[in-house]
Structure 1
Amino acid sequence: MKIDWTPLQDLLKTPRRIVLTTHVRPDADAIGSEVAMAGLLDQLGMDVRIINASPVPTRLKFLDPDNRCLQIGSQISEEHAREADVHLILDTSAWGQLAEMGRVVRSTRAAKVVVDHHVSSENLGAIDLKDKSKVFNTARVEALELANLVETAKATIVSAEARKESRGAHAHRDFPNRDDANWIKHTLFYSEGNRLEYKPVAMKPLTVETFQPKARTF
């Protein structure tokens, strides 16, 4: 579905104070949209704040690594939330979903813009930029997942190179044999400086008799 972004582009032709907000109990769509939009507006030289009625759920904090999402009342006042030239509402167009931020949006003299994809809507007195098609954008989550995969791969490579032996699925061409005297230990990887530490393997099982490690022969 094609959206005419001209009204929003016109609002952003000069530097402005912009408050981003979304619905209560925000999900990944809401938080991801806010953080991504904030990053874009930062690049355009805007003064951007993200203020929501609800805190970021613990399981979604990875979407907001810089803790930009503030909760109205506990982290920022309604008075400060009103200090904006534009209130940009993402992923909802219902007064009830805005909760405490609804009072701010109702009372502000700032321009109001809604960017949403839900079919149902109320009149928020805002410029409506709505995509009601069934296609949604997971690009930010996929980018974060890629970054995590790269970090995991780096940990595997650095740890494997440092382990001077071959053991199970770990095969080192320069050290083809298993070395129980030096390498019965766990590898701990720290991304800061690609630092490695080690900790011993627990050799006393809790529910079975102790047995000596031996090479796999299958």
Structure 2
Amino acid sequence: MTGRVWQRNPGRGKPWTFVVDLPPGSDGRRRQVTKGGHPTKAAAEAAMTSVMTDARRGTWVEPRAGAITLCDYASRWLEDHPSLRPRTRELHESLLRRHILSTLGHHKLSAMSPAVVRSWHSRLVKANKPGPVTVAKCYRLLRTILGTAVADEVIVKNPCALKGAGVERSAERPVATVAEVYALAEAVEPRFKLLVLMAASPVSGSRSWPVYAVGP
């Protein structure tokens, strides 16, 4: 990796420019960064050094690449996955349209920070609509799309870093109290009373619990 600075039109405005020859990208193509508008040679050299340092660390991305909005990139992502099953594609499009792009679609990928993602996720959770399962699906889809953006070298790091946000947690089913079980047992016909009590027993959690016919 090499870099150099030079002066254009001495005596006019900000004449110093730098250029850095970067290692080839993941596609094997030659990469070069050129940036002018620096008032002094020292300023151009400092900017050049910053680019070269980020490139060595693997944290540099082409600024113009991150200027694409999430809405445009998500559309491209769907187009680049033609093997998605129709039902899966329909679900992805619905989640994007209703819960993701309506809030985040205008953001440039370079502006998609963990704070932005956390704020979006928090609003979904607090709204109680959609439910927790759908919120988890939305988060996983966003994380997958931005993960592809990292692989495409559009952004450096995936901003979806919320632990457990992609785990689906269904609402807990209500459990009858002991009093409610006995009330139900008293309300049914006598021949079904034993079945009610057996079904509510702590040891009857197995679905293979035998069912006995109780005669009158």
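Taken together, the values in this text are just the output of simple stated rules run on the coordinates, not laboratory data. Because the structure is predicted, anything quoted here is derived from the model rather than measured. Cβ atoms are built from the backbone, for glycine too; each structure is taken alone.
Have a look at 1, 2 and say which one yields 19.2 for mean projected area of the Cα convex hull in nm², as calculated. Going label by label, the one that fits is 1. The greatest value of distance in nm of label points 7 Å out along Cα→Cβ at positions 106 and 178 among structures 1, 2 is that of 1. Source structure of the calculated read-out (distance in nm of label points 7 Å out along Cα→Cβ at positions 42 and 66, 0.1) within 1, 2: 1. Each of 1, 2 could give helix-only ellipticity at 222 nm (-39500 (n - 2.57) for each DSSP H run of 4 or more, over all residues; to 500), but the derived value -9000 comes from 1. By the measure distance in nm of label points 7 Å out along Cα→Cβ at positions 2 and 130, tell me the structure among 1, 2 with the highest figure. By distance in nm of label points 7 Å out along Cα→Cβ at positions 2 and 130, the leading structure of 1, 2 is 2.
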